[in-house]
1. Taking mean count of other Cβ atoms within 10 Å over residues 40-47 as the quantity of interest, name the structure among I, II where it is greatest.
2. For which of the structures I, II does the calculation of distance in nm of label points 7 Å out along Cα→Cβ at positions 200 and 216 return 2.5?
3. Quick check for you: by Kirkwood radius over Cα pairs in Å, for residues 80-135 alone, which of I, II is greatest?
4. Could you figure out which one of I, II the value -3000 for helix-only ellipticity at 222 nm (-39500 (n - 2.57) for each DSSP H run of 4 or more, over all residues; to 500) was computed from?
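Just so it is clear, none of the values below were taken in a lab; they were calculated from the coordinates. All values derive from a computational prediction rather than experimental measurement. Cβ atoms are built from the backbone, for glycine too; each structure is taken alone.
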Structure I
């Protein structure tokens with residue numbers, strides 16, 4: 001198992017310049033939250049294995065040892081709290097761009113999944129830590145299924161998830177991919193950090209959307225509705241049109257999007 005070493009590929013100025021490495025950890029997000037107050041912005045916690053990895057809405061995240069990239073970035077933006085959720089879109093766009101840099105085409109399933117051949121290869125979890133006087137930190141956790149084999153996915157996941165190795169039928173260089181994600185993340189994050197500008201990330205999410213133009217199921221709380229996805233607006237919200245003709249702008253918060261029969265069966 002090759003260890004993580006990105007010195008030959010990292011060009012970012014502050015994202016990833018400080019990295020805390022673990023062989024095994026409960027969750028990189030949990031650890032990043034523990035060190036966020038003292039850590040420099042851009043500090044990354046990465047682990048070969050997570051024993052309590054989580055996705056959005058508390059779902060379990062499979063992260064076998066040495067086969068993926070499981071990491072979290074500590075961020076300290078000065079934008080309004082309500083703007084911070086947009087960082088998820090920056091993460092998704094950064095992963096897409098990193099994969100493209102490595103010759104791998106993918107799509108974005110708003111707001112936080114990267115999809116290839118209708119199956120998930122990457123998930124993103126953004127969490128906030130509030131401090132005194134209204135200040136806050138942001139932890140963005142990114143999990144990428146890099147070199148997982150078919151047997152690494154349980155029966156429930158085999159129809160929903162895949163890995164870059166399974167897609168390419170060969171192993172992918174984790175070091176290079178990790179560095180490319182961090183490099184692209186910094187490029188997209190700086191305009192947001194300095195001016196609240198997220199236009200490039202939204203444009204990428206729009207152009208590479210696997211949802212726009214599709215009929216989907218929208219699941220929130222105890223209700224489920226069917227709608228057609230029209231667009232992603234300039235605030236990063238998903239614009240949908242229900243069968244009764246009503247349109248709505250959805251926030252990423254507690255909403256899940258699914259295909260009409262499965263994860264992304266019709267996309």
Structure II
């Protein structure tokens with residue numbers, strides 16, 4: 001535990017030093033603990049859960065229901081970190097829109113993200129999407145930086161059972177004082193009926209390629225179970241999701257080899 005706190009202190013020291021320069025390379029590395037986290041945080045493919053739609057809005061299909069999602073997380077339990085999110089899926093005229101507000105941090109360091117995304121059909125079997133994200137980073141309360149980014153995504157239906165999703169995050173950035181690395185994600189899923197298998201690769205600038213694998217039971221059942229593994233961080237994840245009527249609740253846990261276990265809880269409400 002002492003070593004972990006020393007590591008976090010050095011992180012704050014390095015970030016504080018970076019503020020002196022004209023540009024700050026933001027972290028924004030924490031992956032939310034919503035339902036997709038149970039399946040190794042594969043967010044470019046899978047059931048159209050609000051947490052996934054924030055990353056890949058092309059997953060929004062014509063019959064997706066309006067809903068609100070609330071999340072509360074304790075990342076790396078014992079490190080005094082807090083995280084949470086509020087998401088809303090709705091329509092403006094006939095255009096689907098996903099909006100979200102996310103927070104991560106503690107009394108010294110905090111990240112906030114405000115996201116809005118939409119999608120449209122290019123051709124039968126092809127969906128495209130874009131999302132606009134406002135990123136705000138604050139260190140120690142004495143300085144903060146903000147930037148605006150534009151990301152693009154795509155969903156391809158190879159067949160009824162095989163889908164491919166892709167996202168290029170932060171393709172365009174507006175703001176010279178805060179820089180967020182571009183990130184490419186590509187995933188595929190195979191629906192075998194009761195179980196859905198997912199595989200994804202992620203590549204962020206200056207970081208090695210990461211492979212992610214997961215299995216999720218059918219969303220047609222009231223109870224869903226999910227497990228996943230990310231090879232770069234060597235982290236295992238698992239969780240359950242229970243739905244009744246227009247209400248859904250879920251729990252996710254992520255086991256990291258060098259950090260305490262992360263826990264996340266969520267509530268989903270389908271709107272009339």
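1. On the way: I: 21.5; II: 26.1.
That would be structure II.
2. Values: I: 2.5; II: 0.9.
Structure I accounts for this read-out.
3. Values: I: 12.5; II: 13.0.
Biggest value here belongs to II.
4. Working: I: -7000; II: -3000.
Clearly, the read-out refers to II.
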